[in-house]
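Where a number appears in this text, it was derived from the coordinates with a stated rule and is not lab data. What you see is a predicted model; the values in this text were computed from it and never measured. Cβ atoms are built from the backbone, for glycine too; each structure is taken alone.
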Structure 1
Amino acid sequence: MKDKKIEKLIKLEEKRQKEGIELIPSENYASSEVRKVLSSYFVNKYSEGYPKKRYYGGNEYVDEVEILAIERAKKLFSVPFVNVQPYSGSPANLAVYLATCQPGDVVMGQALTAGGHLTHGHNVSATGIFFKTIQYGLKKEGVYEKKDLFDYEEIRKLAKQHKPKLIWVGATAYPLKFNYKKFAEIADEVGAYLAADIAHVAGLIAGGVHPSPVPYVHIITTTTHKTLRGPRGAMIMVTDKGLKKDRELPDKINKAVFPGLQGGPHDNQTAAIAIALYEALQPSFKKYAAQIVKNSQVLAQVLKDGGLYLIGGGSENHLILVDLTPTLGKGMGVFAQKALDKIGLTLNKNTVPNETSSPFYPSGIRLGTPAATTREMKEKEMKFIGQKILQVVEILKKYHLPEKKEERGKYIANFEKEIEKNPLIKKLRAEVKKLALKFPIP
C-alpha cells in the first residue's frame, strides 16, 4: 500500500482486534468472504432504481446480485417482500416513517434510557424532531428479576390515549426475549402499523433461538452487521400481515428508500449482504446462534454470582446489561468501559432503567457474545472473561463520579493515568491477550 499512514492504522486496528476481545453486542466479525466482496468491482457501479428498473445502463449483473440477496432474505425470514438497499439501520428506520406517516403524526417507541434506539422517537433524532413521539419504558420495580420487563397495560394506555400511527418494538439494550404478540394486540387495538426493529437479534431469529416477529408485525427492519455477521447495511421487510393491512406497503417502502432518502445503492454492500444471507442459511449458522445464547447466559451467571446486578436477572439473547449503581455508585459506566478497555475487553457504557445519572455518564455497561462466539470461544472462555470483569470492578471501588460537572474531566483523566500504571491491570491485560491470540479472527 502506497499510503503508509493508512496502512499503519489498518495494521494497528488489526492488532487491536486480534489481541483483545470484542464484547460490544452490536459488533461482530464479517467472514473473509463477506469482506472480499466489499472490495470487489461492484464498488465501481451506480445503480439508482431497482432491479430491471434502473436509471443507468450496465446493471445486468447488479440486478442479479440484488435479486439474489432479496430471495435469500425472503427465505431466511419467511417474508414476501424485502428491500436490501438501505445504507444502514437508521436510514432504514427513517424510511419506515416516510412510508407510513406524515410529518407531525404520532409514533410510539421504547425510550432510549430504557434500552430503545435513537430512531424510535428520541428527541435528538430526526424521528423525534419531525414526528410527535410518545416513549414507553420498562417496569419501575423488579428490574433485576428474570421476567418480562415491559408494562403492557401502561403501553396500552399510552396507545389508546395518543393513537399512534406507528409503534416500534425492538431495542438496543434489552437482554430478554420480546413478546411480539402482546405488542401486536396493542397495535391492532389502535389501528397502528407495528414495526419490529430486529437489528440486534436478527441472527438469533435466523438461527431459531429467538422468537420471530413475522406472524405479528407489519414491517421488520434490521441491520446486517450484528448477529447476522454481514457487512454494515440494512434491510426492510414487509410481512403477510403487513400486506393485508396495506397492499401498497412494499411500493411505499421502495419509494421511501429511493428516491425518498438515498440515491444509488452500494452494490458491493448488496453483494456482501447476499453472501452473509447465504452463510446464515447454512446448518452451521443454527449452531452458531445457539452458542451465542449459551455464551451470554454463562457470562451473565458469572457476573451475577460475582455480585453484579443484571437487568432482567440475566440474558435470554446475546446481550447483558449490568447496572453498576448498587456496586460502584451512579455514573460509573464510563470508568468501567475505560478500565476494561485497558485490559483488552471492549464493551460500552450504557444507561440503565431508572437511571440516576446522564447518558454522558451512565451507570451501566452493555456487553454481548456475538463477536467472541464467531472466534469460537465457548463456555470456558466466558467464565474467564467474567472473572476478569469482576476483578476490574473490584479495582473501581475506590473511584467515584464527581457530583460537580466541572470536576469530572480532570478526575477521569487522572483515573486513566492511574489505571494505566496499575500492576493488576497490566497483569490482566497480558492474560486477556494470551487468550485472545488462541482464537483467530476471520
Structure 2
Amino acid sequence: MTPIFATILAHMSLLALGLNHKTAPIAIREQASFSQENLAESLRDLKNINGVHEATIISTCNRTEIYCGLESVSANQVVEWMHKYLRATPRKFSPYLFTHYDQNAVQHLLRVCSGLDSMVLGEPQILGQIKQAYQLASENGAVGKQLTQLFQYAFSVAKQVRTDTSIGSNPVSIAFAAVRLAKQIFGDLSRQTALLIGAGETIELAARHLYSSDIGSMIIANRTTQRAELLGQEYGARGIAIGQIPEVLAEADIIIASTASPLPILGKGAVEQALKVRKHQPMFMVDIAVPRDIESQVAQLDDVFLYTVDDLQNVVDDGRKSRLEAATQAEEIILAQVEVFMRKLRAMSAVGTITDFRRSAADIQRTLMEKSLRQLEHGEDPEEVLRRFAHGFTNKLLHVPSTRLREAGEEGRMDVIESAHVLFDLDKKNS
C-alpha cells in the first residue's frame, strides 16, 4: 500500500465503541454514563486526543456509545480517555466494551437507530435520543463531514425501515399494548388524564409510552411517595402516595395498575363513587398485576373497560412474532444500505485527489492559454496557434503519468499498468 493511500484510509476510519444492556449490567452502565449537562465538555475533551477529528457521544440508561472519525489513532486511546474522563479504574469497562470499525461501525449505528439493538425490539425512543446527541455534537463543532454524512444517512435508513416494515407497529410489551388500546378507545390522548399505580419497570414503560403519546396529564401513585415523585419528574407527572388514590380517582380516564400488593388496591365501591363524580364518563383500566390490583367485580360496572394481563398477552405475543418477522426484513435493508454508504464513503477519499488533478490541469491550461493569446496578439496564424496549444496541453498533461507508467513497466508493477487501463478506460487489445 502506498503512503498516500494509507493516509487516505486512515483519515476515513470510523469507530463505534461502547457498552449497552446486552454487554453490561446496570451497575456498570451507571458508572459509564456521561452527564447530559457536561456532554459538550466531554466532546471537547475527547477531541483533544490527537487524531480524533470528529466525535459524538450517546449516553442513555441502556447504552453509552462513542462514535469517532479517526486518523492514526486506535480504539485503545479512546478507551483510556473514557476511563480517565469518567474517573474509573483502568480497564474497569473493558470486559463490557464492543468496538466496531468502518463498515461494522456503520452497520451498528443503522441497527441502533432502527430499534434493532434495543431492549424492546423496534422501540422508537432511541432514534430521538440519537438525534439529540448528534444535534448537540453538531452545535458544539464536534462533527465534521464524515460523521454528518453517517448520522444523516442513519436517520434516513431508520425512516425507511419504519416505512417499509412493521417493526414498530405492533405491541411487544404489556405496557405498550395497554397504551395502544387506550388510544383506540379515546383517540387523541392529549385531553386525557392517566393514573398509574405502582412505580416498577412496567409502570415506567407505560409512563414513557403515554408521555410519547402526548398524554394530557399523568399521576403516579406508589407506596413510596419519593419513588413516585422521582419517576414523575422524568415524565412530567404528579407523584402521590397510594393512600391518596381516592382523592384523584375521579380525574382518571386511564388507569394502569402494576404493584406487588397481595390485596386489591381498587375496589368496586371506590370506582362507583368516582363514576358518579365523573357523571359516568368512561374509564379505561388495565390491571397488569398478579395477584390483581383491581377487584374483578369492577368489570361489572357500566362505563368501565377493564382488561387484565391475560387479555393483553395474546396481543403482545402476536406483536412479538410480527416484529421478529419485520426485524428480518429490516436487517436485509440495513445490510444493503451499509454497502451503499460505504461506497459513498470510499468515494469521499478520492475527492481530494480529483480536486488536485483538476487544479493541476487548470494550471497547465492557464499557462498555455496565456502563451497562445500572446502569439495571437503578435499576429501568428490562429490555426497554428490552436494546434500548438492542443499539442502542448496533451504533452504536459500526460508527461507525469507516462513517466510513472514507464517506471512501473521497468519495475514489473503490473498492478499500476492495470490500474491505468481502468483509470483511463483503455482497451487492452490496443496496448
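Summary table
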| item | result |
| --- | --- |
| Label whose coordinates, when distance in nm of label points 7 Å out along Cα→Cβ at positions 160 and 184 is calculated, return 2.2 (choices 1, 2) | 1 |
| Entry that produces 2.8 once distance in nm of label points 7 Å out along Cα→Cβ at positions 120 and 264 is calculated, selected from 1, 2 | 2 |
| Relative contact order in percent (Cα under 8 Å, 6 or more apart) - highest-scoring structure of 1, 2 | 1 |
| Among 1, 2, structure where percent of Cα pairs over 21 Å apart, for residues 72-255 alone as derived comes to 44 | 1 |
| For helix-only ellipticity at 222 nm (-39500 (n - 2.57) for each DSSP H run of 4 or more, over all residues; to 500) computed as -18500, the structure of 1, 2 it came from | 2 |
| Ranking 1, 2 by FRET efficiency 1/(1 + (r/R0)^6) of positions 240 and 312 (r between Cβ atoms, R0 = 30 Å, to 0.05), the structure that comes out highest | 2 |
| Identity of the structure behind 10, 26, 24, 27, 13, 1 (criterion: P(r) over Cα pairs in 10 Å bins from 0, in percent, for residues 232-375 alone, calculated), options 1, 2 | 1 |
| Ranking 1, 2 by distance in nm of label points 7 Å out along Cα→Cβ at positions 80 and 248, the structure that comes out highest | 2 |
| Structure (1, 2) behind the derived value 19.6 of Kirkwood radius over Cα pairs in Å, for residues 304-383 alone | 2 |
